[in-house]
Structure 1
Amino acid sequence: MPKLKILFLCTGNSCRSQMAEGWARHLKSDVIEPFSAGIEKHGLNPHAVKVMAEAGVDISKQHSKTLEDIGPAHFDFVVTVCGHASEACPVFPGKTRVVHAGFEDPPELTRRLPDGEEKLAVYRRVRDQIRAFVETLPESLKSAIQSTKERKPEDRNEAALEKFVAGYNCAQSVLYAYGPGLGLDAETSLKVATGLGAGMGRRGEVCGAVTGGILALGLKYGRGARQDRSATEETYRKTLELMARFEQRHGSCLCRVLLDGCDLCTEEGQQNYKERDLLHKTCLGCVQSVVEILAQIVDVPEARACGAIKS
């Protein structure tokens with residue numbers, strides 16, 4: 001069976017991607033042909049070389065390079081190991097899959113520290129985190145890609161309602177249904193939306209189902225490093241459309257109004273919420289409405305060649 005070609009990409013191909021390439025060659029050479037590169041070229045970090053040598057891996061003969069230096073090559077996977085590389089990641093041809101696995105930046109974390117054990121301790125920590133990640137390859141990459149495959153409309157509705165009934169909040173349930181089809185893995189979808197439930201931390205502000213839907217719109221239409229102001233305007237337009245359609249169905253986007261004044265910040269309000277069974281009588285319908293409205297206004301692709309792994 002041919003080895004998988006995996007490119008580890010970061011900002012300067014100085015530290016994290018070099019460590020990842022070294023670990024992959026050391027631990028997985030039977031199944032992986034590893035490469036590394038940077039959006040820019042910053043030179044090989046000597047502290048990275050030192051701590052890898054302590055672990056028995058020699059990366060001193062590796063060198064810092066850009067994608068242009070590597071030249072044309074087909075990669076099975078591109079793993080971005082820092083946020084900047086993830087945002088600036090170019091489009092790769094063919095069936096190359098891009099997965100993000102972010103790690104802390106040792107040079108940035110230690111730039112005010114003098115050379116010595118305190119600085120090296122940071123490099124060792126990140127070194128060990130990268131090793132633990134590489135040990136999961138290539139299975140974890142395939143799982144990440146699988147988690148981003150888009151659900152059918154009826155499956156999204158079912159997924160959202162199942163999560164909500166299982167105890168996840170309204171915002172989490174909506175983003176969980178849509179996030180994987182928009183490049184955000186299921187686990188991160190649940191985490192990032194947690195604080196928005198019950199009108200933002202139980203404050204009764206904008207309904208969590210609606211804010212979960214707005215997050216999904218941001219994933220689809222939002223402005224990142226490679227978009228201009230028009231992406232912002234499109235996202236605003238879609239957001240207003242979502243809120244207007246929701247208000248047509250439910251009369252308001254405010255949680256406190258939808259719950260008829262029930263204050264979830266108080267124990268009395270939470271008890272009232274349970275006694276009136278507002279979860280099933282009101283909130284479940286709000287979650288379902290947002291999922292249905294999103295299906296009408298979001299042009300979601302069948303799948304995306306991008307995923308994420310929690311490091």
Structure 2
Amino acid sequence: MNNSFDILPARTQRAWRDAQAFDYVAEQSPQVIDTGDFNQVLLFEEVVLRVPRGELLSARAALEYESELSFMLSEAHEQPPVEVPQLLEVQYSERPYYMLISRLPGAAYTPGDLRQLSVAEKRCFGSKIGAFIAWYAGALDLSTTRDLVRWTGVRLPDRLDTVKECANLVLHATDIHEALADVLWNNYQQYLQYKKDGVLEPTIVGHDDLHVGNLTFTQAIEGREVSGVLDFGNTRLSTPERELRHIAHLGDAALSAAINSYETATGATVSRELIHFWATAQAGTILASRLKANCSNMTDSISRMSALHPDVDWSQAFVKV
């Protein structure tokens with residue numbers, strides 16, 4: 001073992017030792033990526049070792065849940081429009097808990113990289129994401145997924161809590177610009193009406209975490225394009241509008257292509273209004289966390305809100321009043 005091994009948490013060290021039994025891990029030194037509260041990720045040449053963080057029972061449930069999802073996805077009749085990792089090994093019957101999956105080709109992009117895509121590249125991006133959402137919904141059954149959540153006991157945060165969190169921020173914070181407060185409060189009022197109308201009820205099974213950090217990109221002849229989707233651990237009952245929330249801030253080229261791709265594949269109709277609601281909730285949650293942490297870097301948050309609500313002067317949104 002080298003020096004990089006010594007700085008790893010004890011749980012990850014045990015998982016790495018255990019995984020040495022497999023040829024694609026043995027005698028290799030990984031690049032270590034710390035993904036925060038949920039997983040410790042070790043990248044090898046052909047595989048990825050993921051070690052869940054947190055309390056042991058929840059870590060076991062998360063691995064069991066994701067491994068069952070991976071099996072169901074592997075049984076899908078249609079091929080995915082982008083690459084998805086294959087489950088190679090999983091251990092949750094005894095410690096150390098970990099998962100080995102295939103490493104997807106391609107590069108990681110930042111939110112800034114995504115915004116730099118050309119109009120044509122954004123259309124291609126949106127089309128592939130829309131097709132992926134349709135494929136994912138077709139591969140996983142609502143009832144089966146609901147039962148799987150109950151059976152494994154996996155803990156999935158309620159995304160609607162983000163809307164309530166933003167409303168709470170507006171009510172109790174004293175340093176939010178009036179325009180920002182109006183946007184977040186209006187989104188909360190929309191939530192109350194949508195909940196009353198029943199339009200937020202799930203209609204599909206979704207990945208629910210299609211942000212740029214869970215995507216890989218490659219350079220094709222036509223330009224840069226999304227080539228892979230990672231991390232199925234947040235899979236839950238969802239709606240197409242909720243799944244498309246990460247695309248809305250990229251503009252009409254990407255969003256229209258995604259909607260058209262999804263509607264063509266499924267025959268369903270997608271509401272732009274609901275996408276905007278979910279996208280604002282997502283961006284609002286990011287803002288809330290930045291504000292609570294007194295974060296100095298608001299570039300991505302401002303960019304998202306500016307795209308979603310161009311009528312607001314966001315240059316003053318974080319000036320104390």
Structure 3
Amino acid sequence: MTMTLTIVFTVVLMVTVKTIVANESSILFYRFFLKATYQYKAPLPFVLCSEAAGVISEVGSEVKNWKVGDKVFFSTLTHGAAQEEAVLDQSQLLPLPECLSFSQGASFLMGYTTAYHALVHRGRLQPGEWLLVTGAAGGMGVAALQMGKALGAKVIAAASSDEKLSACKALGVDATINYAKQDLKKACDEITGGDLCDVIYEPVGGEIFDKCVRCVATKGKARLLVVGFASGTIPSLPINMALIKGFDVVGVRMGAQAMLEPDMYNDMKQELLKMANEGKLLPHVSAEYPMEKAKEAFTSMEERKVIGKCCIVFAKGAPSKL
């Protein structure tokens with residue numbers, strides 16, 4: 001049965017969703033939401049995913065600058081994007097650049113807003129500095145690699161396989177490290193000529209975080225950015241290391257900060273949109289699944305088979321790239 005919805009609010013729109021993103025945060029949200037241990041508490045009924053792209057199908061009477069048929073992308077920040085028809089406030093939407101597909105548009109906001117907030121606002125990354133990105137082949141990692149290069153840094157991609165690092169090399173990084181085979185600190189030391197890393201973007205946690213503590217530059221100005229714990233293990237920092245090496249341990253929480261500082265978030269989105277239109281940012285989508293194979297999409301994410309982003313396409317007969 002097909003149900004037709006009619007917009008009754010004057011400043012909202014309805015978007016026919018074409019693509020959503022199966023990302024790590026959705027997996028964590030689902031896993032820990034069931035145990036009530038995740039940092040965000042969502043009201044029931046609970047709907048997965050937070051990023052999507054589509055076409056405006058209906059507009060409220062007082063909506064400005066949007067019309068039916070416009071291609072858009074958006075983020076709900078935490079959850080609620082996995083629906084075929086989404087009713088949104090007009091302020092949530094961004095125009096889909098012509099250079100991006102629906103899947104690339106859906107994959108844009110979370111990765112690049114986190115990368116920009118981490119490297120610009122929190123990490124104060126400067127041109128010419130050494131940036132180390134762990135989990136570099138994941139969606140968040142790829143965004144950080146591209147952002148680091150766009151900001152003029154010398155970028156080191158670190159990941160767990162040669163296949164993943166090959167994808168990172170194609171993005172133009174300056175060096176790569178396979179931390180499944182190489183000693184991370186020794187490799188960083190060799191690559192940087194003994195200087196080690198000015199900024200470390202660390203979304204993995206666990207043992208990789210512990211190794212990163214020893215990779216920070218010893219000039220008293222290094223920044224170790226705590227972005228997440230994709231490994232599932234929250235590390236404990238020997239705080240004497242921060243004292244001995246004189247580095248900053250900086251927490252990055254893009255979603256929460258966007259809620260606290262909406263003006264900052266909106267300004268950042270406009271800057272990122274400009275960078276996308278200039279060709280500086282291009283989401284790497286390695287897998288697309290039709291809706292009926294959504295479970296396979298999340299499984300591939302959990303099994304670390306995805307390089308960059310993995311999308312679920314709301315279209316009949318949509319082919320899978322895997």
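Only the coordinates and a few stated rules stand behind these numbers; no lab work does. Here the structure is a predicted model, which is why all the values come from computation and not from measurement. Cβ atoms are built from the backbone, for glycine too; each structure is taken alone.
Among 1, 2, 3, considering only FRET efficiency 1/(1 + (r/R0)^6) of positions 63 and 271 (r between Cβ atoms, R0 = 41 Å, to 0.05), which has the greatest calculated value? Result for FRET efficiency 1/(1 + (r/R0)^6) of positions 63 and 271 (r between Cβ atoms, R0 = 41 Å, to 0.05) over 1, 2, 3: largest is 3.
Across the set 1, 2, 3, mean count of other Cβ atoms within 10 Å over residues 111-118 reaches its highest value in structure 3.
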